[in-house]
Structure formats: structure tokens, C-alpha cells
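Quick heads-up: structures coming right below.
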Structure P
Amino acid sequence: MSITIHQLSLFLENRSGAINEICQALKNNNISIRTLSLADTEQFGILRLLVKEWEAARDILSKAGFVVRETSVTALTVEDRPGGLAEILDALAKHGVNVEYMYAFTFGEGDKAIMVFRFADHEKAVAALKAEKLDTVKEMDLFK
């Protein structure tokens, strides 16, 4: 079973209402956002979304005029304690894995959080995660 999760990245103008347009388009098509991350510059932003119906969301948002890209990310559970994330990053560094970006969220798993990672070399990262027996979250589990 794959540990790849499909993330949608949208490039949008840095203007009032841009994010709302995306959320309204998804709402109107009954698509729920599991988590998101927003990074911006003065002129544009990158909105990263995890949604269960990623293919439908991609098509809906593309038809609405947004530039949408699907990327492979990986989610891991992280112990909510000092050093929880550091242990994961140490294991990845041991294998020479470069993290491009990451963001976190919780979803009722007690003392754990979910970290979403985008790696420079996805296949190398997957091999390292398996070798280190790190607790990944499968896409089907993420949307239960």
C-alpha cells in the first residue's frame, strides 16, 4: 500500500477574496478540506490542500480558472512531546533526505500530530521512512 498522499497546490493572486473563491467552489461541490497551508509573497500565494476527492477538486478548481498542480506528499504521525519532530528529522537526515517543506495538523489522535512532508526526492524519502520504520499515515486513513 502506498504512503503517497495527493496534495493540490494552487497559485493565486494575493488579493482579498481569493481564498474564499476556492473554498466556495469546493463547498458548492461538497468537497471538504482536511487541512491546508498557505504561503504568500507580495504578489501571489501558494495554497496547499489535502482533500479526499482530490481529482474532482483539481478539475473543479481548474475549470474555475485556478492554476492547480497535484504533488506527492507523505504524512507521518509525530509524538506531541519535546523532540518528537527532531527524532523524525534525525532519521531522515541519516539517509540524506532533504525536506522541501512541511506543515502540521491534528485530528483527534490523542497525543500525536500529523506532519505533512514534501521531499526533494520522494522515492529516496519513502525508502528512508521504510528503513527507519517511521509511522506513516496512508491516504485512506487520513480521510476516515
Structure Q
Amino acid sequence: MDFLHALLLAAHLIGLSLLVGTFFVQMRAKSGFSFAILLTGASIQLVSGVALYGLAMAGDEEPNHMKLGIKGIIALVVFVAALVGFLRQRAIRAEKASLKAGGAVSVADVELPERRLKTLFHIAGGLAVLNLLIAVFWG
């Protein structure tokens, strides 16, 4: 059981590093956000977090349900923001490729919609950092 807990905790920390690391590296960017990495990190965080919660429920001590519930809701919002951003970015890039192939517009005109993804990127990254702070400071 200890090995499983350590393995899940390592996976959880890898997901955290993908989320927070990508957020800090690209925080000041205007476009070209790595939503695929955010989505991967959010997925790992969500799955490993639920598994860690299940292990905590199976243990002898009662886990802090309030803390874990709040962290779970935040993790779900991070996942949804990363997923929506990933899907929108993929659609924008597909439209951009088709417009470039047709020669209808310049690259500068197509870059504008991708800047609107910045809000989703900051929601996902900022809430991931908040979740990290909750984990560290809420005993």
C-alpha cells in the first residue's frame, strides 16, 4: 500500500510540474500556449488525486473532506479550462491552416483569435497554483 501511495504521489507531482511549469514559462506570452501539456498535466492531477483520495479513505485516519473537496473542484475547473483551451486552439489552428492554403488572409489577421485563449490559459495555470498553495498551507 505504501508503494502504491508513493507511485500515485509521484504521478500527482509530475502532473503538478506539467501544469505549474508550463504556466510560469508561458505566463507572459501572447499566443502559442501549450494547452496539450496543460491538459496532460490536469488529467494526471485529476486521476491521481482521485486515486490518492480513495487510498486516504481506505486508510485508518479520516481525511479532510472539506480540503480535498475544494481541491477536487478546483482541479476539475483546471481540467475543463485546459480542455476548452485545447479544443479552441486546435480549431483556430485548423481554420488558420485552411485560410493560409486558400491565400485569403495574412498571418497577422489569423493570429488575433489565438490571443483570446490567454484567459483560459491563465485560469488553468492560476487555479493550478492556487491548488498547490491550498495543498501546502491547509493542514
Structure R
Amino acid sequence: MKKFRILRAVLRKTHANEIIGVFLGFFFICALIILLVEPDITRYGDALWYCYAVVSTIGFGDFVAVTFIGKLCSVLLTIYSLFVIAIATGVVVSFYQNLVEQQKNETTTQFLDKLERLDELSKEELKEISEKVKKWH
């Protein structure tokens, strides 16, 4: 549950949630258009299922677009979904890389601060520094 909250915070902070939200809106609108123009798709649930098959690039084949508008929606939905997945993945990875780099910089800053005050440190703190230095070599 904690990972989900972190992911949600990352998406919100990077505004990737807006990209995903617009995509979902586009997804449901495409499903509505498919329902209206495709003769073999007569229920909205079937239109959603068709759009899912298009987005996931699985293409189950139980429904097929036969009209120009249906095919066009399918192509646009596929291209848009690939971009959204790439953008969302890139945003999350970039955010975590920045977070790791920031933590690394903070750790280095704390370590250098301790090195500047060696004469003030306790034996435990000196031992901790010594162990860190040994790990680096």
C-alpha cells in the first residue's frame, strides 16, 4: 500500500497523472465512437473491450474495426497509448533517479561534514566512518 501512495505522489508531483487522466478520457471517448460507428459492436462494454485489446496491442480478434472512423480511432488510440506509457514510465524512472541522486548527495554532504569535525566525534561515530571508508575500497 505504501508503494502505491509513493507512486501516486510521484505521478501527482510530475503531473503524469494529468497525462494519464487525459488518456483515460480519450480511451472512453474512442470506445463511444467505436460503439457508434462499428456495426458489429452494439454494447458499450464490447467497445471498451475492443479499445482495451487495441491499447494492450493484444488484439484478441473477437471484435474488428471495419469502418474508416473505427480504424482511425484504433490507430490513434494505439499510438497515443504507446506515448502515454513511454512518458509515464520515463517520468517515474527520472523522478526515482533524481531521488536516489539527492539521497546520495545528502549522504556525501553528511559524511564530509563529519570529516571536517573529526576531533568532535565520538568513538562510535569514528568507527562508523571507518567502516564506510572500508566498504568503499
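We did not get these values from a lab; they are worked out from the coordinates using the rules stated. Bear in mind that the values here come from a model prediction, so they are computed numbers and not experimental data. Cβ atoms are built from the backbone, for glycine too; each structure is taken alone.
Taking Rg/Rh (Cα atoms, Kirkwood Rh), for residues 62-117 alone as the criterion, the top structure among P, Q, R is R, with the largest value. Matching task: -29500 is the computed value of helix-only ellipticity at 222 nm (-39500 (n - 2.57) for each DSSP H run of 4 or more, over all residues; to 500). Pick the structure from P, Q, R. Working through the options, I get structure Q.
Here the criterion is relative contact order in percent (Cα under 8 Å, 6 or more apart), and among P, Q, R the highest value is seen for Q. Each of the structures P, Q, R was assessed by FRET efficiency 1/(1 + (r/R0)^6) of positions 14 and 94 (r between Cβ atoms, R0 = 35 Å, to 0.05); the largest value belongs to R.
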